[in-house]
Structure P
Amino acid sequence: METKGDYPTRPEIKTYSFENFGQFAKVSADLEPNVFPYKVALPLDGNFFQSVYNRVYRGKNTTSVDSGVSIERKAIIGADDTGSLMISNEVFEGNEYESLTNKSLTEMHKHVNMVKQIPFPAGWRTFGSIHSHPLDDVINHVAGYFIKSIPRVNEVPITWSLGDFQSFMYSAGWGHRDFTTLGVITQTQLGFMVASKTTVEVAKANNNELRKILMSKRSSLESPPYKLFEKYGVILYGGNHFGRQKGEMQLQRLF
């Protein structure tokens with residue numbers, strides 16, 4: 001592999017394991033964009049996907065007023081010393097358009113502050129969150145087919161929102177003091193935005209271009225500024241599961 005200093009000049013083409021992805025993601029704020037691989041294999045019958053799909057997307061076994069897939073939810077992501085990803089026992093409730101309500105936002109902040117005070121074993125880290133997009137997200141899928149600027153995974157448009165990007169960039173500005181990975185689970189896809197070293201630097205600088213994006217009014221149908229992802233060093237992964245519970249899903253690096 002060609003290298004420049006301590007970093008490769010382009011990402012690895014070989015498929016990495018999901019544990020490898022976890023090792024990258026939990027220290028992403030220290031890594032250059034070219035370090036992250038193009039492809040990651042995720043077992044659908046593994047603990048991470050099963051927990052995310054059943055608890056965050058479907059709301060199974062959560063203390064939920066509104067069950068099912070009609071509302072958004074959010075959980076915290078962590079990884080152990082081997083890179084195995086896990087989500088928090090607590091799943092925080094939102095509504096049909098937001099992953100948190102005022103009450104659950106307060107509850108999540110209390111949980112995060114508590115976790116930060118707990119001494120983890122060496123190599124363990126809490127570094128991100130993952131939320132669901134409800135069944136109504138199918139509208140975004142359909143609309144995405146007619147918008148060329150929206151990235152696709154095997155011809156299926158991804159459905160991140162502008163609000164997702166805004167919260168991700170705001171959080172990335174704190175580097176490892178806050179969350180540097182944001183995940184989303186829908187009825188068909190799983191995706192991750194990962195902040196690289198470049199992303200953290202851009203977010204901290206908070207230039208006029210980014211400031212305008214962060215202050216823009218949110219819309220559930222408005223997409224993130226994908227044309228700026230490479231400039232901002234945002235690593236974007238997406239994969240299609242189509243509700244499958246067995247086999248393997250491949251996460252593709254889109255930026």
Structure Q
Amino acid sequence: MSLHTDWAAAKKEAFKLFKEAQKNWLKKQDAKINVTKDPKARKKALDAVLDEAGLDKGESLDDYLKFADGFGKSLDELEKAVLKNQKAAATLTGATLDGILADKNLLRHFLAYCQRIGSTRDITYYMADYKKSPQATWDTYVNHGAPHQIDISEDHNLFDNWMAAGADAQLLAAQGKSLCDRLRVHVENDLKGEIVRKFKIDPNVKVQMGITDLTALKKDVRDTAEKYKGQIEQAVAKWKKLQPQFWTPLHESLEAIDQYVKAN
């Protein structure tokens with residue numbers, strides 16, 4: 001079920017119960033209505049008891065409460081947007097580095113994010129350039145002033161090993177493959193740590209993933225629901241003696257809508 005179908009069902013039930021409440025009330029008032037055989041006097045008595053019960057405007061509930069058809073459309077739009085946001089948010093919230101690399105859409109957003117924050121070198125090395133020769137890795141990613149230098153200064157052991165190998169061609173040839181693998185692990189840790197974490201909470205990424213601001217949609221639904229609640233509460237003051245309480249399904253549906261808006 002959806003908010004729209006639940007609201008439509010609540011209105012249908014309220015309309016049916018309204019008819020039943022009318023009949024029940026009139027049965028109780030038969031003595032007042034039939035006090036005279038005079039048609040004019042009978043009409044006056046009938047009008048009086050209907051007015052007392054707040055049933056003097058007509059025989060259908062929509063003579064008393066005005067519900068716009070556009071409310072259902074607004075409910076549909078809100079639910080559709082919420083589901084879309086939830087799906088995108090779940091994908092983003094549960095994202096891991098491996099999952100990102102396996103998902104073309106996520107990867108596209110991740111690469112754009114890395115470029116924006118200046119971490120293109122990390123993801124490029126991790127995905128492809130780790131296969132390059134130790135000399136190319138030294139020249140491109142490790143040596144001081146390299147065009148895409150990766151900061152390994154906090155990993156003292158890795159830094160010292162690379163500096164030694166960079167100054168000694170034989171040592172670089174002997175240890176280069178291992179150093180390239182260790183550099184990739186270093187980069188992987190950075191990517192899996194802060195970079196992926198910040199990627200998942202970045203506002204721009206959320207927008208690019210299709211997570212939209214629901215403020216306007218929620219306000220539209222909430223304002224209409226509050227208007228309807230006001231109508232019902234104003235009328236219920238006159239209807240309190242009527243049974244069954246036909247406005248209850250409307251109250252319950254509007255309360256469910258209000259809770260949905262608050263929860264999403």
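A short reminder: the numbers here are calculations on the coordinates, not readings from a lab. None of these values were measured; they are calculated from a predicted model. Cβ atoms are built from the backbone, for glycine too; each structure is taken alone.
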When distance in nm of label points 7 Å out along Cα→Cβ at positions 131 and 155 is calculated for each of the structures P, Q, which structure yields the highest value? P
Comparison of P, Q by distance in nm of label points 7 Å out along Cα→Cβ at positions 27 and 171 - largest value held by: Q
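If you rank structures P, Q by Kirkwood radius over Cα pairs in Å, for residues 147-194 alone, which sits at the top with the largest value?
P
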Given a computed value of 2, 9, 17, 18, 13, 10, 9, 7, 5, 3, 3, 2, 1, 1, 0, 0 for P(r) over Cα pairs in 5 Å bins from 0, in percent, for residues 83-226 alone, which structure among P, Q does it belong to? Q
Out of P, Q, which one gives -22500 for helix-only ellipticity at 222 nm (-39500 (n - 2.57) for each DSSP H run of 4 or more, over all residues; to 500) as computed from the coordinates? Q
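To test your reading of the models, identify which of P, Q gives 34 for relative contact order in percent (Cα under 8 Å, 6 or more apart) when calculated.
It was calculated from structure Q.
Matching task: 1, 6, 13, 19, 21, 19, 13, 5, 2, 0, 0 is the computed value of P(r) over Cα pairs in 5 Å bins from 0, in percent. Pick the structure from P, Q.
Value 1, 6, 13, 19, 21, 19, 13, 5, 2, 0, 0 for P(r) over Cα pairs in 5 Å bins from 0, in percent corresponds to P out of P, Q.
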For structures P, Q, which has the highest computed value of FRET efficiency 1/(1 + (r/R0)^6) of positions 99 and 235 (r between Cβ atoms, R0 = 30 Å, to 0.05)? P
